[in-house]
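In structure tokens below, several structures.
Throughout, read-outs are computed from the coordinates displayed, never taken from laboratory work. Quick caveat: nothing in here was measured; it's all calculated off a predicted structure. Cβ atoms are built from the backbone, for glycine too; each structure is taken alone.
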Structure P
Amino acid sequence: MAATDLCYLSATELRRHYRDRSLSPVEVTRATLDRIEAHNARLNAFVTLTPERALAEAEAAERAFARAAADDRLPPLSGIPVSIKDLTPTQGVRTARGSLLWQDWIPDYDGPPAARLFEAGGVLLGKTNTPELGWKGDSGNRVFGPTHNPWMQGRTAGGSSGGAAAAVAAGMGPLAQGSDGAGSVRMPAGLCGIFGLKPSHGLVPQYPPSAVPPLSHIGPMTRTVADGALMLQVMAGSHIIDPYSHDSGVEYAAVLEGGIEGLRVAWSPDLGFAQVDPEVAATVAAAAGRFAELGCELEMAHPPLPDPWEQVDIIWATAFAGIFRDNFDEVGDRLDAGLCAVVEHGQGFSGADLAAAYIGKSNYYGAWREFMQDYDLMLTPTLPITAFGAGLDQPGQINGQPTTYLGWSAFTYPFNLTGAPAATVPAGRTANGLPTALQIIGRWRDDATVLRAAAAFEELAPWDYDLPV
């Protein structure tokens with residue numbers, strides 16, 4: 001098998017090949033590292049690489065497979081290459097957080113999602129790029145620069161999990177860990193044409209806490225839904241270190257079969273308030289329409305709610321203002337200029353403003369909970385545009401309307417407020433070849449139906465990874 005073909009095998013395919021000895025973890029890991037060496041200088045997806053560790057872990061997995069009987073159960077990710085977002089601590093491996101303030105930090109512990117991926121046998125390739133503290137929807141920062149979209153050099157891979165999305169799309173590892181506080185898994189996954197899942201809030205534990213704990217989620221970023229489900233299965237479950245974490249009792253790797261015939265599905269092209277590029281709107285509407293082909297009862301509908309950006313903006317801006325409350329004058333010149341503007345913006349809000357934003361968040365959740373009593377799933381575009389310029393803080397405008405640092409992602413942040421599970425799947429490409437994406441939102445803590453729907457759509461409309469790289 002050609003090296004490029006090896007790099008585009010899914011984790012579930014690799015597991016099968018490892019078990020029947022038709023491929024070895026060392027062979028796959030070497031091919032993946034070679035691909036990273038060939039393409040990362042241009043894409044800037046990885047900011048720290050761990051090749052020696054990766055090969056040592058692959059060799060250990062290879063020995064385990066050689067010793068194992070056919071029916072032995074090895075850890076589910078044995079020998080599978082994985083990457084960790086550079087906001088998630090990794091013991092002994094630099095975690096720069098996209099920041100001049102943390103650029104030399106070497107943690108003495110693994111964050112929970114990383115620890116669980118490693119315990120499951122994952123082979124660490126390295127850390128993927130992110131904006132400073134995950135503050136925006138592009139992955140540029142003053143330490144490493146921006147990440148480029150594998151589909152078009154000079155365009156963004158998105159953020160804040162942009163390095164993760166670019167790595168997976170470009171065949172530089174099948175599994176990448178991301179995090180999502182306003183769309184940071186779904187936005188880059190959508191811009192790069194891969195699968196991404198923001199699980200139900202608290203399903204995957206995280207530490208240290210996010211700047212916005214009630215909005216932040218940890219999720220998988222993969223090329224296939226089955227790989228996303230496998231990765232979620234490994235990462236999910238309560239942890240004493242995260243008070244928001246919980247157990248579901250669901251075997252996510254086993255919920256993909258059965259189809260979605262008969263499900264009641266709402267579809268909204270704009271949620272009643274969002275600006276959307278016309279070509280993106282047409283492409284995603286066609287993808288949403290395919291749920292009727294899958295046997296769903298598809299209806300155009302959304303709750304009569306205004307844009308909740310005000311609540312999101314206050315929560316995000318005051319969070320960053322709080323982080324730097326005591327030392328902003330001292331460190332401000334070392335922060336990203338755009339992040340400084342957010343901090344200063346947050347300093348203008350009062351405690352009552354923040355309390356009102358959280359009250360608004362609760363009311364918003366309640367309205368969506370009531371609306372979803374009539375539907376099993378909700379569909380929207382994931383993004384209103386395709387990839388804008390790499391390194392920019394935001395697109396600048398959509399349909400002539402100005403955008404803000406996260407306000408342009410009007411389809412993603414509503415579901416950080418609700419905490420509901422939301423996945424993104426590739427929905428086709430525009431005329432210039434850039435990916436578009438469809439978002440699949442579920443009921444409260446019903447990640448299983450979201451995954452099953454994403455798998456059914458993937459089977460009906462498989463995505464072609466014929467990348468220019």
Structure Q
Amino acid sequence: MNHPSPRHTAAASAAGALGVLELPADDPRLAADLVARTAAWCPHPFGVRIRPGVTVDTTALASVSVVLLGDPTRTARDFPDATVFAEAGSVATARAAIAGGAAGILARGAECGGVIGSLGTFVLLQQLLADPEITVPVWAWGGIGQDTAAAAVVGGAAGVVLDTQFALYPDAGLPVATVDALAGLDGSETLVWNGVRVLRRGQRATAPPADLAARLGPDPRTQYLPVGQDAALATSFHTRWPTIGAAVRGVRAAVRALIADDLPATALTTGGAALGTALPVAQGPMTRVSDQPGFAAAVAAAGGLPFLALALSTADQAREMMSRTKKRLGDAPWGVGILGFADEPVRAAQLEVVRELRPTHAIIAGGRPAQAAALEADGITTYLHVPSPGLLRQFLAAGARRFVFEGAECGGHVGPRNSFPLWQSRRSTGGPRCGEQCAAPV
């Protein structure tokens with residue numbers, strides 16, 4: 001959040017992480033002093049972050065092991081005596097950074113605070129890891145908690161970046177007003193202005209200030225906090241672990257536990273029993289795409305669970321589509337996607353056909369627990385879309401137990417949260433464990 005804290009950096013480094021000191025802008029003397037102070041407190045390797053506006057004499061960085069480069073106008077060659085990792089929100093940015101000498105890439109997802117790209121961490125990380133021109137290690141940044149950290153590493157990331165997650169710890173040294181502003185957030189309180197994600201200041205803000213870049217900072221009274229959707233994780237981190245060191249060790253333990261055996265590596269080749277399929281993969285309903293029996297048959301043949309998109313089809317259209325699909329698939333499981341917010345006559349007509357032809361599964365987008373319960377009572381396994389932790393809490397209280405956590409990267413009707421922060425936030429709700437009673441679009 002553009003706030004330097006030598007104590008924070010030292011605490012993270014002491015726990016075995018690479019602590020990174022955020023350098024202040026437009027004050028090279030203060031930057032040099034902060035680096036020297038951190039070096040005096042921290043016997044372990046640490047890094048510094050260079051963002052636009054930061055100026056520091058490279059001789060002041062003699063004690064620094066790593067430079068995190070958040071300024072696209074500079075390259076690793078500007079810091080010849082340090083290992084340089086570059087922040088990137090796209091494949092193109094990562095390629096350019098590597099051409100400039102970067103030894104690693106920080107995949108900075110759209111859920112992060114401050115300057116961002118258009119892709120969430122979940123999608124961006126996959127694109128970077130799949131690109132043949134990106135041959136350096138990649139770290140995941142945005143929406144990271146113990147579960148998404150483990151998933152990112154299993155998926156090929158070299159590691160993860162934690163920032164706002166530590167905001168409520170005293171060692172972070174944030175102003176009291178900032179701590180108060182961040183406590184209890186659920187991740188929906190940010191907005192993006194001109195490629196910069198900040199904490200919303202009042203509900204009436206509709207246009208960015210002309211000097212937004214100059215007003216980014218840690219004081220919510222006079223500045224715009226560069227806070228991401230994972231601000232919600234600050235409270236859960238502080239509640240779960242008493243110190244920054246304990247949080248670092250907790251996340252590391254979660255990663256190590258997941259890679260202790262080969263089960264995660266085989267997750268998508270086994271484990272479809274809960275769906276009645278060979279693979280634990282459900283194909284989401286897609287209007288004008290997954291409304292053909294041939295498409296459903298292809299998904300089923302590959303081991304997945306197909307879903308027909310009923311959309312706004314009439315009863316006759318739904319019956320024709322479902323009858324042909326049921327005949328084509330035989331005893332294989334299949335489902336339908338229903339719009340819970342469709343006009344009542346349309347939805348009622350579709351549900352009558354659903355009860356007649358009895359698909360094994362259903363997904364209700366924009367639905368309510370009562371709608372799911374009615375289909376469950378008819379023996380149809382039914383999932384509800386859940387775009388927020390608050391809605392998940394309400395649905396759990398109402399008795400619902402099967403959910404689709406749909407991130408903002410998905411198509412169609414989506415909520416404001418990207419996949420990683422949405423998936424991770426379920427832990428604070430007492431919600432179901434993924435793999436047992438919930439699904440996530442991929």
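Per-structure values
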{"item": "Value 0.30, calculated as FRET efficiency 1/(1 + (r/R0)^6) of positions 68 and 316 (r between Cβ atoms, R0 = 41 Å, to 0.05), assigned to which of P, Q", "result": "P"}
{"item": "Relative contact order in percent (Cα under 8 Å, 6 or more apart) derived as 11 - corresponding label from P, Q", "result": "Q"}
{"item": "FRET efficiency 1/(1 + (r/R0)^6) of positions 268 and 380 (r between Cβ atoms, R0 = 25 Å, to 0.05) from the coordinates reads 1.00; which among P, Q", "result": "P"}
{"item": "Structure responsible for 3.0, with distance in nm of label points 7 Å out along Cα→Cβ at positions 348 and 388 calculated and labels P, Q on offer", "result": "Q"}
{"item": "FRET efficiency 1/(1 + (r/R0)^6) of positions 60 and 332 (r between Cβ atoms, R0 = 41 Å, to 0.05) derived as 0.05 - corresponding label from P, Q", "result": "Q"}
{"item": "Origin of the value 1.11, where Cα Rg over 2.2 N^0.38 Å, for residues 12-131 alone was derived from one of P, Q", "result": "P"}
{"item": "Test item: Cα extents along the principal axes in Å, for residues 164-227 alone calculated as 32, 20, 18, pick one of P, Q", "result": "P"}
{"item": "Label whose coordinates, when Cα Rg over 2.2 N^0.38 Å is calculated, return 0.91 (choices P, Q)", "result": "P"}
